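In the part that follows, the structures are each spelled out as structure tokens.
Nothing in this text is a laboratory measurement; each read-out follows from the coordinates by a stated rule. It should be emphasised that the depicted structure is a prediction, and the values quoted were computed from it without experimental measurement. Cβ atoms are built from the backbone, for glycine too; each structure is taken alone.
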Structure P
Amino acid sequence: MVTKEEILEALKEVSDPEIGMDVVNLGLVYEVNINGDRVYIKMTMTAPTCPVTPWILSEVQRITENLDGVEAADVELVWDPPWNPSMMTDEAKEALNMG
């Protein structure tokens, strides 16, 4: 069975092209739940007007569903709590000169 850590590591392949940082280190992934071979991911974007939202969501779903042991992935886009830069990892803050 796939683990949360494996999913988060795989999702580091999905970067916000406007920022140049992956969705995990940006702090956009709020929740990962695994139920057998189904994965539920709750995530947000840096802003409601993000023009690449559909692409990012489809990439998160595609990459998750390509993992061994995953039959289907449901990705929910939420706006609460709203994202803010403090949610980024220290790695992201340093890379973006915000640390």
Structure Q
Amino acid sequence: MRVRKHSVTAIAGAYEADILESYEFGMKGTFMDGRLRLNAAIYTQEWDDFQLSKIDTSVSVLTLTDNVGSAESDGLEIDGSFLITENWDVNFGLSYIDSELTES
């Protein structure tokens, strides 16, 4: 069940609560007698009533928030470390994100 709440800003009026549906699949593991550590995740998100906030400095320092539409985001994250010797290790990370507003 989805529940919507209305919030009120000082000037801009009411805006809807945003709703996020997010699915993620990942793994964490150690290999090679503990010398290799690896974390990986892939995810997808669908965001309805996406909120955007901006600071209005023309009047004062006031944050204005409004719903700007729907958005989708897909991504992949990988990080890990490899122990080369007792004194040397290599750490690595990779992140890819593909996001877009799908409705405004």
Structure R
Amino acid sequence: MKKELIKTEIKVKDTLVGVMRVGNVDYISLTDLAKYQNENDPSGVIRNWMSNKNSFDFYSLWEELHNENFNSVESHRIKIEEVGYNRFTMMRKRWKEGMSF
């Protein structure tokens, strides 16, 4: 059974934020939220958020619970060896390529 896809926008503090409903689950555009903080470089806002230790813990746990292909060994290695250091930068592409089998 194909899930129904509905796209819409909501206005948050004079900023339009995309919302997508797949089945009964709503997804809010992180890029649109990041544009509120930095309209010229929303990817930098997301990169900084993804590089935060607490954020890394959050999305690692989310993936572990919801992604059967999640590479928890690699996630643990990154957490021990990289997260928490100033040199640590996590990006969507790195996460996608390194965390799934």
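Where is relative contact order in percent (Cα under 8 Å, 6 or more apart) largest, in which of P, Q, R?
Result for relative contact order in percent (Cα under 8 Å, 6 or more apart) over P, Q, R: largest is P.
Figure out for me which of the structures P, Q, R the number 0 belongs to, where helix-only ellipticity at 222 nm (-39500 (n - 2.57) for each DSSP H run of 4 or more, over all residues; to 500) was derived from the coordinates.
Going label by label, the one that fits is Q.
Name the one structure among P, Q, R that semi-axes √(5λ) of the Cα gyration tensor in Å of 23, 14, 12 was derived from.
Comparing all candidates, it corresponds to P.
Upon calculation of distance in nm of label points 7 Å out along Cα→Cβ at positions 62 and 86 from the atomic coordinates, which of the structures P, Q, R produces 6.6?
Q
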